[in-house]
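*Asks:* Next up, some structures in structure tokens.
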Structure P
Amino acid sequence: MEKIDTGLAGVIELRPRVFRDSRGLFVETYHRDRFAEIGIHDIFIQDNHSVSAKGTLRGFHYQLNRPQAKLCWVVEGEVMDVALDIRVGSPQFGKWASVRLSAAAKNQIYIPAGFAHAFLALTDSAQFVYKCSEFYDPASEHGILSSDPAFAIEWGVGAPILSERDSKFPALDSIPRNLLPPYAPR
């Protein structure tokens, strides 16, 4: 497993070993002990799988009362995956990191709890799979506008396909600080 720094402390790109032969390939997407060796100690308790058409942007989502660490990868196509630090008091508050995930590369991104998360489908179809360290809790879910000008994220599409809910999220600076997760240095 190769660990790549994304420039945003805590957010890591991972490149697992891929074993290929005439039959196809094998990749180990998660191994608790190997992840602990590189500093990821979360216990993942829920897996999710979404399929998105090209240009679909999902997020930025986060859970306040049940924050989720995520381990994400793509099994078909490619996405632009973005982690945004929204932890009140963090020296990185409002900073983001992006990793292009692809089924061909088999790479992953680890996003710690307390970050908001979004991804954009770059191919006709993108199958996105992710593990969560906490169960989904609709009552705890919040979001931030993906087009917030404070981030200056170049999504690379003129008008991404958004859900009605995602299109109505507020900008980060208009969210009361008590509705954002606190920073807790490790």
Structure Q
Amino acid sequence: MPGASVLAAHTVGVMGSGTHEHDTLARGVGRLLARRGVNLLTGGGPGVMLSVCRAYVKSPRTRGVCIGIIPCASASEPTRPKDGYPNEFVELPIFTHLPYSGERGQDALSRNHINVLSSDAVIALPGEDGTAAEVSLALTYGKPVVVYSPDPGLVSRFSTLVPRVSTLGEVEEYLDRWDITD
């Protein structure tokens, strides 16, 4: 893993669409987290996960690792990863026996619990039901969570109890408030 030497003290989970990259948003967050020297944790697949992982891994950093929590293909195939997982930029894949996501994102057999519980803070980018489930789980588990999107319509399904920010600078201020740095 070029540029990274040891695990950082903090891990930030970035949650978002598994189908749309939202590349401008995800790229900025990936670069920010690399610069801050924290670990990046995602669901390890396509969409936002791919975009943020790519930006993080390609950015200069002295600490931190790109972690992917990988779902299995199905309940009947717990040892086979879901197709498209992990993406090529995940440096530390953690394979699970957990197949559920999307509408079943809060189910006990969803890796979303691991995603949230393993993060010191969560940044939610635009996404669908699975991302909304992760936002709700962050609230349930008392994790610091912020929703980042300049377009409120893209995150309207997320809990209104979670603060919204619309700029990368505000994301950085959020991380500063929670002292999320190396």
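Quick note: the coordinates plus some simple rules give every number you see, no bench work behind them. It should be emphasised that the depicted structure is a prediction, and the values quoted were computed from it without experimental measurement. Cβ atoms are built from the backbone, for glycine too; each structure is taken alone.
*Asks:* Suppose distance in nm of label points 7 Å out along Cα→Cβ at positions 61 and 165 works out to 0.7; of P, Q, which structure was it derived from? Walk me through the numbers on the way to the answer.
*Replies:* Details: P: 0.7; Q: 1.7.
Label of the originating structure: P.
*Asks:* Which of the displayed structures (P, Q) returns the greatest value of distance in nm of label points 7 Å out along Cα→Cβ at positions 117 and 141 on calculation?
*Replies:* For this comparison of distance in nm of label points 7 Å out along Cα→Cβ at positions 117 and 141, the top structure is P.
*Asks:* Right, here's the next one. Given a value of 17.2 for mean count of other Cβ atoms within 10 Å over residues 69-76, calculated from one of P, Q, which structure does it belong to?
*Replies:* Q
*Asks:* State the single structure among P, Q that was used to calculate FRET efficiency 1/(1 + (r/R0)^6) of positions 37 and 173 (r between Cβ atoms, R0 = 41 Å, to 0.05), giving 1.00. Could you put the intermediate results ahead of the total?
*Replies:* Details: P: 0.60; Q: 1.00.
Derived from the structure labelled Q.
*Asks:* 2.1 is what came out when distance in nm of label points 7 Å out along Cα→Cβ at positions 85 and 101 was calculated for one structure; which of P, Q is it?
*Replies:* P
*Asks:* Same structure, new question: When helix-only ellipticity at 222 nm (-39500 (n - 2.57) for each DSSP H run of 4 or more, over all residues; to 500) is computed for each of P, Q, which one produces -8500?
*Replies:* Q
*Asks:* If relative contact order in percent (Cα under 8 Å, 6 or more apart) is computed to be 29, which of P, Q is the source?
*Replies:* Answer by label: P.
*Asks:* Suppose you compute distance in nm of label points 7 Å out along Cα→Cβ at positions 13 and 77 for every structure in P, Q: which one lands on 2.6?
*Replies:* Only one of P, Q returns 2.6 for distance in nm of label points 7 Å out along Cα→Cβ at positions 13 and 77, namely Q.
*Asks:* Work out which structure the value 16.1, 56 belongs to, where Rg and Dmax of the Cα atoms in Å was derived from one of P, Q.
*Replies:* Only one of P, Q returns 16.1, 56 for Rg and Dmax of the Cα atoms in Å, namely P.
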